[in-house]
Structures are given as structure tokens and as C-alpha cells.
Structure I
């Protein structure tokens, strides 16, 4: 179901973004923006339903890594700062120290914080939101405190239940699925932690993610930091148009990629695996954009296997451009030998940045993570 919904969403979101950027007439621009906004809302709903399904089926993989927790929190705050300013709110970040290293799943922690900050903005008509990080002997505590509408004490027990909101029924005042806090709590539990709530109606709310602090010192050595200075060859590559082969049986995706990359690349197109392999026998490309679910003949992974047998394409970067967007799909495709991964629906910046990275050799194993 994820694949079948993401494929048409790719066309809806992609073309509406292009129209929104290109239309000068105010009325037409506004309608394109509304289509794009509605598509994004539908995309978010789809992702949340899939997240909940994956957790309940015990199929949520954990990617434990050590990182600076404060940098991650700062990135979350920066992401939502424009929205807070737009709504006349003050969004502040209050760390306890300069660095705090933590070993956990960074993606899940980021998801939880994004949900809490987003909710705080949503339910705060005026005032402020303060994001803070602290630690005790055994835990790191990530708190999001707001001056919003608050939650009545007798509603605390249902705050983390699926499909529940502060405002419910026909007269509900806020849109949304009511799944955000449910998923956040389940993620916290998977990581050995919890989320606590302090709130009163009309007096704001404070949600705190508490995670076990298994590592609080820096594991990073100076020699581990990669030199990202581009070579002269990479600089030359970045200043010319790239030659790309797109292999996809969806005409809408073909047109979308052409429009999004028209200033950046010259693109040839194949609708099936055998057709693509025939073209690859006769010329080389800077990179290949390869769909996985090709209806006729070979699928994308089989095409990858065959093209690696061609001497001229043993090292050609191949980007998986696919509506298979579960976490396991991404990791499996990268492990199979794809150089990068983009999930449908994708936006202009993600596509352009990924193509530029693989074609210039500036990134290895680039993976666009779904939002």
C-alpha cells in the first residue's frame, strides 16, 4: 500500500511544487500552493500510519549510533523556527552544556522531538516554546515546554492513545491524525525510555523525552573527520550538465525528473530493464536513476546486477528512485550496491542535491531519509 500511494503522490507533490515555483499569477500560484500543502498533509498521514503499523508488527529496526545530542536538538529547533516566527511565537533553545554525546537511534529521537515541537507550535496561540536538554546520573532529558492551551488533568491518561486529540468530535479545532504522540511514546519505549507530561488546561504543557544515557563522552577523533574539500575534478564536474539515464515505467515520473533537472542534466529515458541495458551497452552516463518496481521484465535490482557486468558501468553511480520507502527498503537497497537512495515522493532540492553529490563524487552512500 505504501508503494501504491507514494507513486501518485510523487506526481501530485512534484508537479505542484514546480507550478508553485513557476506561476506568476497570484491566484494560480495560490491554488498550486494549496494542492502542494494538501499533498504534504496526505503524505504525512500516510507516513504516520505506516510508522504505527511497523511498530505494532515489531518490525521497527533500530540504528544505534553515538552522536552529539545537542546538535540534533539545535537542528530540530532551526527547522521549526520559521513556522514559530510566522505564528508570532518565541521558540527558544536552552541546552545545559556545549556538547552531550548519546548512544541511541538518532532518527527516532529526531522524530520524537519534531513531533513535540510541532505540537507545541500547533497548540500555542501566543507566547513561547522552550526546548531544553539536561542530564542526571543515568539519563538525558529532552523537554519541550509551551504556554499553550494545555491539557486537563483528567485527559492526561488518553494523551498518548492512538487517534486521540485535545479537541475531538465534529467541532474539533485542530486537524491531524492524533497519532504523533502515540508513535513518539512507542519510539521512546523502544529505546528504553519514556515520555512524561506535565500540564494543566490553560497553563501550557511540558513534554519530556527521557532516554538512558549510555555514553556521555565524545568518541570522535580528529583523524576520523573527513576532508570535504572538493578536488579540481569534482569542481569541473559540478559546473557542467550531467548525462543521466532514467529507468522508470511511470510517464509522470519521467516528465517530473526532466522538469526538475532541466538546468542540471541531459536525460535519456528507458521504460524497461532490457531497454536500459541495451542503451548502456552503447554509451556511458554520469549516473543512472533506477526505479525498482519495473512492471515489464527485469526489476530494478536485477538491472543493477546486469549493468555491473558491463565493464564501462562497473563504477557508474546508480540511484534507487523508488516508492519502496520503508526503513528496511532503504537499507536493503543500499546494501545491494545502490550508491544512493531517494524515496517517492521527492522534492526538487532532494533530487538535485543527490544527483550532484553522486555525479561529482562528493558523497558516498547518500541516503535521503523520508520526512
Structure II
């Protein structure tokens, strides 16, 4: 797969051929450490908003940007090469649940600028090691492929066009804020992801700017399928037309249960790079982070993926912390990155 000519993030393909890059860890886990109450989420600007806002982490770039700056700085100090913007739920569709859909674009611009500032400061300190900002586009709380009504499988609570429009608005904000690449992550419905891909293509055609795109799916159970029913291989063949910089898996099962699926993806997506940032194991409300695995455990599992030749980008999702990312960075630094190669074909070629 030929690498497009990027106007931003142009250094990434060459770096991915040289070493395994590290993406940061969970944002929500870190925000929980601050024990913010309703008033902190509201700030002065949203003090009179009629709905509860606690837990709307994407609002913090407007009310507590200091928290996000500290979290980004911690991940950079831990060894992250790529920072994700705090925009997993910053679409108008997701923010409408809080009555804040009209602020979605502003949230994305602000989040991208906060991450950009942090990444640029780290790059200035270590010019030989540039840092990058990934504009995160989450799945939204609505799905285009699955009915919300068990009694009527034909019902949908969102259309492709609505998703496309929401993702376009989000991507415009992220681009304005200065991201280097787009990360369509935690894909549990490939049709939602296709709407995001379509929106990104439209935006980049309209602006003339071409940014790398990473697509990251989520295997939801031991069947090896995403929620909308596709296997890992089927997922890849459904999105490969986007010519992503990398494709991978995140969230869900944790590294131990994710191994066969990241191995499969590494084989079928032979001509692109592979990313993997799993949860810190399975949920455990008794642990400090709410998940089972300590940093050494998660790092050893991901280190084995790297040793086996599956990885180009590694990091953490739910339950991971800067301590996890530091341990992961130390582990993957021991191994060479996975090599890309053109897919193999069998049969006769027409003259």
C-alpha cells in the first residue's frame, strides 16, 4: 500500500520503520485521580447549566485545561511519542446527551491546542525525538448497524449522514487546533468508522491538507469479533480503502486475551503498520485504577507482542497510567518494529 504524501505528520512513516512508537495511556483513569466534583466540571461558564456535567471529561478542556496539561505532560515524561487529544466523546452526538452539542467544535479546537502545546514543549526539549498529536475520534454512543430496540431490529437511532456530519465538525476542530494525525478509535461498528473515514476524506479534499489516519478496532468478546459482527480480517478489508497509516486494536479484552487477534491483524494487514493499545486487563473495582494489571504485567504482555514482530505502535487504553506507559516504552524499545510488505496474490494476471 503506497503511503500518501502527508502535509502534516510527514515524519511518521519513516519513524515507524525505525522503531516502535509509543502512544499514551488512558485519559479517564488519570482524570479520576483528581477526584473532580460537579463544580469543577461546570466551572463558572457552565455553572447554571440545567443538566449534570460530572463525568463529561471532554468539557474539561473548557473548564479545567490545567488538568489536561498535567496529564499530557505526565505521559510525555513517561515516554509517549504520540499524545491523544481528550476528544473521545467530543462529537455533537455524544455531547447532546449533556445538552452541550453546540460546543463540540470548540471542545475539539481547545483539546488539540492543549495537546499541541504539550507536544511542542517536549519536542523542543528533545529535538531528536519529535512528539505528535493524534486527534481522537471515538465511536459515539450511537451505532449505525445495530438496533437499540430488541423488538425491532430495523430501528436505528442515528443515520450515516448524521454521523458523517458530526465527525466532519469534530475533525474540522481538531485540524484547526493543530493535530498531526487523526485516530479513529474503539471501533465497535464499522459503519460508524466508515462515516468517520468519509468525513475525513471530505475534509482533507476540501482543505488540501493530507494527514495520516490510524484506525483502531475493538474486539468485544472471545469470539474475536467487533460488536457489529465482523472478524478482525473482515474489519480490515472493510476499511483498507482508507489507506490508513496504521490499523490496530485497542480497549476491550486486555493484552492477554487480545494476542490472537493482533497476531491475525498483523498478518492480514501486511502492507500497513500495526498499532495496539489494550486495557490494563479486565475491570476490577478493588484496584486503584479499576483494572487488574499492574504496569509490569501489561508491559510484559505488550513486550511479547513486540518480540513476536506484531507491532509498530504500542500504548495503553482504559486503566493504564503514565507508570504503565513508562514500562511499555522500556519493553518495546528492546525490539525492532514490524516490517510492512506487499500482500501476496495467487492466480493468473490478465495481459
Structure III
């Protein structure tokens, strides 16, 4: 008997796990989830901050690294690379079975580089080499500086997860950058069939802001509609480009479409139900990544049905009529997302620094 994750797979949607922590690797829990139907893994600085700062699983590794005189940044990176490499190894069978369509583990460049194109390119190259696995993706933010960095990295054959996409305009830039990166790779004699990419389109955070702006006097039926309508509009754009003429030359050369990945899928408002966004955005040629609580809820009581193309994104027009500037909302969310990840990055470095200092003081 199949479970809800496998039912999503039958619809053509891949399920990735938005979590990483050494304990779930060592205990066999990640392997169990892969056996249930998880086919990839995403991470971000906030996830690593919780993992490293929130327990003792990393203390022995930090102690060993402390004796080598490394900085907090060096130690953090070593821990993150080891975890993502281990996750990629567990996912390697999926990668091989799907011929590179799935089975990826993702590691993000430093959020301090979100507005630094050259710095992002340099760090992504270094991380990709350090991970030394074919089934890893480097996460690059969809800032104006991140998109050209992504294009260059794709042109070098490095698989990329373009993250923190909130707006349709940013998503258009990401799609164009991906396709131009593939054309650059092909012109240089590279094999476009060996590169994969996803575009991480963030969902629930949009409703959190829009619902707050609408307030108690919201027109009937508008609360909780902005995020799903925004994502469905993005999916329509994806289909138009990757099924149509813009991708035709690359499709003929065997290139993979850059699949939309639905991120931020946990429902922040309990009124919407814990699998609200996952169920609403189930559909083919996409990826959904879920944090632990959402993944377990979906396994327990989620329903997989092809709802992604259910209805046109009419709510976006209704929101504009209600005075909501969705473009301003999504621009603010990108700024906030970069800041939040930078804060988490600083917090985990501070925690590692404190542990290094404490260990150095032990005779």
C-alpha cells in the first residue's frame, strides 16, 4: 500500500526534506524517510543554526576541529559540508535510479554574499568542490546580484537551487538566467544534460504578510489566497517557458527544465490546516520541500491530488483591487529573508565561537 509521499510522486511531484541535523543521519531516520518517498534534501542557515546550536550532536566534531586552530567560519563550513555530503550519499541511489533528475542535497552559500556576485560565484565553486558529489546543489539567492552568479555557475556545470524567490518578476529573471547559463555551457562545449536546477518559490510567508495587511476587514474569501495564487501564476509561467519556444533549443539538446520547488510550505496560520499549502500545490514537474512537522503531518493525513492547475490566479487581481501591492510585499519578503538567514548565520558562528573558546580553556 502506498503512502501520501508516494502518491505525490505518482503525480510527478518530488518530495524533498527541508531539514538537516547530524542526529537524523546517524540514527537512520533520514534513510527511513528516503525509503518512505523523500527524494532530496534542502538546508539553509536557519536550519543549521538550530541543529548546531540546539544540541550536543556536534560537540565532539567541534572539539576535534578546535585542535586544528580553525576559525568559527571554517568549523561551521566543515560541519555543514560533512552533513550535506552524508545526506548526498544516502540519496545517491535515488540520483542514480532517476538518472540525475532527483536525489540532491542542497547547501547554501553564505547569506553575507547575497549582494556580491563575484563572492557568490567564488564560494559556490569552492563548496561544490568540497562536497565532491554529483548529486549536490548549491543554493544561491534570487537577489539582483545572485541571478547573474547563478547563470555563471550553471555555465560551469554546477547544479543550482535558486532560493528566496517570492515575486513573479524575480522568477522570470531566474528562468532566463538558467536558460542563458545552459546556452553558455553549450557554447563552451559542455554537456547540458548533466546539469540540474530548481527554483525555490516561497509560499506561506506571502500569506503571513498579506493577511496582516488585509486585517479583520478583508473582503470575503481573500484571506489565505495570495500565496497559492502567486505560486500557481509562477507555475503557469514555468509551463509556458519550459514547454514552449523559449526552452525549445535546450530541450532538443537534452537539457532539464528548471523545476519550481515550493518552499516555506508550513502553514503559519493554524486556521488553514497543517498541510494546506502542500495539498494546494500538488502537481507534475515540480518539487515540494517540507520541514519535519509538515512532512510528518502529510504522511499521516495528507491527500495527494493534482490541484496545482485547479484555477487561474484570480486572487492576485482581487488583492490589487483591495489595495494590496503584492510586488511591494514580495520585495520586502526578499529583503527580510536575506536578513533572517544572515542573522541565523551570525548566530551559529557565535555559538561555534563560544564552544571553541570553551574547549580551548579546558586544560
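Bear in mind these aren't lab numbers, they're just calculated from the coordinates by the rules spelled out. Because the structure is a prediction, the values reported are computed rather than measured. Cβ atoms are built from the backbone, for glycine too; each structure is taken alone.
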message = Computing mean count of other Cβ atoms within 10 Å over residues 75-82 for each of I, II, III, which one ends up highest?
response = II
note = If mean count of other Cβ atoms within 10 Å over residues 187-194 is calculated for I, II, III, the one returning 12.4 is structure III
